[in-house]
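The next part holds the structures, each set out as structure tokens.
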Structure P
């Protein structure tokens, strides 16, 4: 039994426990165990179980160890089989539809006997679903759209999850004795926000097709397509690796080509033509049909008269033209960040105290953290009443008095109300060091209404940052209707920063608009929207997306000091 299959089994148990309405801590324990087992990356868990190493892993308890032991000894889980036997298989798939919770799925099953996504769609289209209590015609129509969205996204993963999976796969490929070097390629290397598969290019010291074939015989492999040295390998948990093995002379060109994008490759081929070079059979040839000897991508781009172009920029959005003019941006780095400004604490819906969030930020090398709990309109998220705000500010003052070289800023994530007003009275807003304004309700307003709402908020002198501007949730909720160009233009006029929210489900503002924001002179705040200390690490993916949007250090608000942040906010209030 391999790690991947065991982790997949534990994750399935967690989902079924949730579906059965079990205590959430019980399902969480199985998810934690799945992560712990997957981290081992073992092809055979048997010796690790027998030696007791698995038992000593953090996140493994008696119940989850029993499941793992069962898998090792019998190849299957009796507990999983019993849970499956108590519930129609299709109900679990229905639970993955955005907006359908456990109680609603159970209600639909009890009322209509629907037990698969296909049956649910049919019931929605023929009118039966609309007759179910609490649903109605409008919800039935939305469920049809949500089913379509689920089908479109079923093969996609969020960037953060794919990045973690990609590192595991890459480590496995690099550990092969006949692999000289290997690197990630494709959409993951370009830092796209959602990923279909993990592309890896490997340089091999022996026959590439033999090396590639060896990966198809590993445990946990469900299916293989392709041929020779280029294979698509599908695993039991749904992960997909697109593996390309090459001999040493071809690695640089193969890595560049597998990284893409198609538009970028076309621009590079055009540059080749201008220099009397051409691409053929994985090689770049000169006018005499002699292959160029290229040991790296740097040499490849040099042959085209360009400096190396960072992979995240390779989208055919002007990067080759900028490279030919030696005008590529000096992209922001993680080390440029001096603090974070979008963080929640136990005062609203966070899980950590202010002191714990501060210590987490300090441990990551930052010099400040901004606490931005929800405002009173977000009552469902424990939004702060005015008296709670004052109490929180007193606590922050006490903590700051004990600190040297670090500062906690008094922020708020204030709701942008339906008419564009920023939650709280002006007198209370004046007490904050800065204000993030976000939309958390009334998502279905028309484009004109939503745009007017946001523009009105941008005109409020108390607003420092526009939070998660389009409200999207990747793979589950589309952005609300909004004229982004109008919003960015007004933000530039008013001096309001726009957020790149780095929650893996958001990554909002979309990187495609970041370049436009930069050209307009709009300042971007990169915020983790952290609801725990661990969430502070969302910043790493956020920096990747910021770089993809061509952002430099000077374009990012929180590359500045705490005093500069406060000065920026106060300047708007004058």
Structure Q
């Protein structure tokens, strides 16, 4: 049983449907381009950087190896009898004591740098982190998600096209005889929101009915109609309240841009601080190696004196024990460095099994001339997170206005115009009759009788506004406290560097005095001098690191830290970066 229509009234809708259905998969590239342009526009307006990674799905992982629909995922938990444990047997020397040298050699082998290890200085580490860090990528995606929410909301306010095609079979019986007909309806419509509330729409409605029982003599009808309509609120839901979602989405995108730029600065600070911690750990290892060499020298001297009968076995054993303690401390320092290095790899987004060598480096940021009032003024003006807090107070004020608008009555204006085809023609095609047009217009008013929920919502929004003011005041005070601490931290770090440099000089003088006349010092004094020199060097290196971190923190807290596209520190006017 075939169906043939001699009218092409359904062609536009069917064609549009085919185009939409065929183009669903091809719109993702356009969306990615729109997101990229929106991010560049928003970040560029504030002089910041948009995310460097593309959001085209290239970084998405493939399908998981496990079945995500499995209601009972397998668990790997073998019993104790299925697991094996091999105890380590320590080697023994000729005297039957544990041989420490083999253990020492094995521990030292862990610290050997393999060939082909990746070497990073501070700028390279920052650039690598911006390109591979998971934390950095998450921050970028949060920014991109905000842009997508804006595009979704903007689309709600643009022209939206819809096309619905429905087919219905109608049947009716008359004394055992059934008359069956097929009805097809194609509705093509476009809607557009109005700037201050309401919506206008245009619809093209086409109907066709064919009698399936009597193809030739049956009733076959085809008609079309154009309908223009408008629904406009005049009280509740009108004005700026109608645009609230769009306004908030646009403002939230600006907040997201600030958050992302603030994150980049904090991320640079964290990576630089961890990098400097690693360089200090390297110097601790070097200091510990020097201490081991000094203890070994004292041990050799004590053994020679013991063989010459000029010292006691106790002093020789004391020297040997201090050497072993120094070696143990060195191995502990090395292991702590290896653990910190692995954590640093995770921060950078580098595979943990990659061999990494951190090149000793400094930030090279000079110490700024400090002024407490100038620093606080800079933070109040430049801190992006503080600007977000301030603007969110405006959001809360706007929410109060929207809540008050919801207390109004409903006064809506409706109007529509319908232009049909010729009723006298069974197959009228697209021959519209303007003279047969009909229209209707009306106003509907809904009394504000039950507004209890709206009044409660208004009270909520007023309380939220008061809380927003307090949150902003609190955050502003916290920023001021952080800036004061950063300024004082630089002064304290400068003083500490001077003190620790002096302590190293004193420790070196003490060691030199003992070495000039070793007969005047016992073994305890000699080993204590070596230990104090090691501690003084470690404290000095830590103080130097603390000063660099304090300067970087000062720039971060005052909102003056600027990050380049590769994650590098962008020098301010008058700032000369150096080693």
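Observations
- Taking relative contact order in percent (Cα under 8 Å, 6 or more apart) as the criterion, the largest value within structures P, Q is that of Q.
- When mean count of other Cβ atoms within 10 Å over residues 241-248 is calculated for each of structures P, Q, structure P comes out greatest.
- Of the structures P, Q, the one that -19000 was derived from, the read-out being helix-only ellipticity at 222 nm (-39500 (n - 2.57) for each DSSP H run of 4 or more, over all residues; to 500): Q
- Which of P, Q yields 1.3 [distance in nm of label points 7 Å out along Cα→Cβ at positions 185 and 201, calculated]: Q
- Identity of the structure behind 58 (criterion: percent of Cα pairs over 31 Å apart, calculated), options P, Q: P
- Among P, Q, which structure scores highest (criterion: FRET efficiency 1/(1 + (r/R0)^6) of positions 129 and 265 (r between Cβ atoms, R0 = 35 Å, to 0.05)): Q
Every number here is computed from the coordinates shown, using simple stated rules; none is lab data. It should be emphasised that the depicted structure is a prediction, and the values quoted were computed from it without experimental measurement. Cβ atoms are built from the backbone, for glycine too; each structure is taken alone.
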